[in-house]
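Below: a set of structures, written as structure tokens.
Values in this text are rule-based calculations from the coordinates and carry no lab data. Not measured: the values here are computed from a predicted model. Cβ atoms are built from the backbone, for glycine too; each structure is taken alone.
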Structure I
Amino acid sequence: MYVVAIGWLYVTLLMAATEPNLTAGVLTFAFYGLAPLALLLWLFGTPQRRRNLASKEAEAAKAAPEVPVRPADE
């Protein structure tokens, strides 16, 4: 996955280098390279982030001592 990301950044960097002025080059790199790539990596990273959160919650539940729940009228 990261090889594709690096390749995409390389291609967009070369596209930006061929622009006639610096502003057009920076905008080309930002809007054709960085923004779509950031969105793609964020979307494809969502399942892993969910798994990490679930494992942290499971570890926290396992480590927390069980407190017995008492009724409020006692």
Structure II
Amino acid sequence: MIAFVFIRVELDQVSKVAYQIMKIDGVEEAHEVAGDIDIIAKVSARNIDDLSKIVFKIREISGVQGTDTRIVLASYFR
């Protein structure tokens, strides 16, 4: 399963947090973005339990204020 985790981060901690997120198994990509979300991480997991463990690891990183997870139901490619 694929999910996107939207991550809110403390001021001036975005790059540091993104670097730490990329160390977590299952995180495929991390993107710093503009707006009310600071980082979007693309996560690959075998099942909902594994996804939950990855999200909790992200939440444990110093500087992370909160997360919002979206599970992909279907993907379309060009």
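Things worth noting here:
- Among I, II, structure where helix-only ellipticity at 222 nm (-39500 (n - 2.57) for each DSSP H run of 4 or more, over all residues; to 500) as derived comes to -7500: II
- Ranking I, II by relative contact order in percent (Cα under 8 Å, 6 or more apart), the structure that comes out highest: II
- Comparison of I, II - label where Rg/Rh (Cα atoms, Kirkwood Rh) is highest: I
- For 10.9 (mean count of other Cβ atoms within 10 Å over residues 19-26, calculated) the corresponding structure among I, II: I
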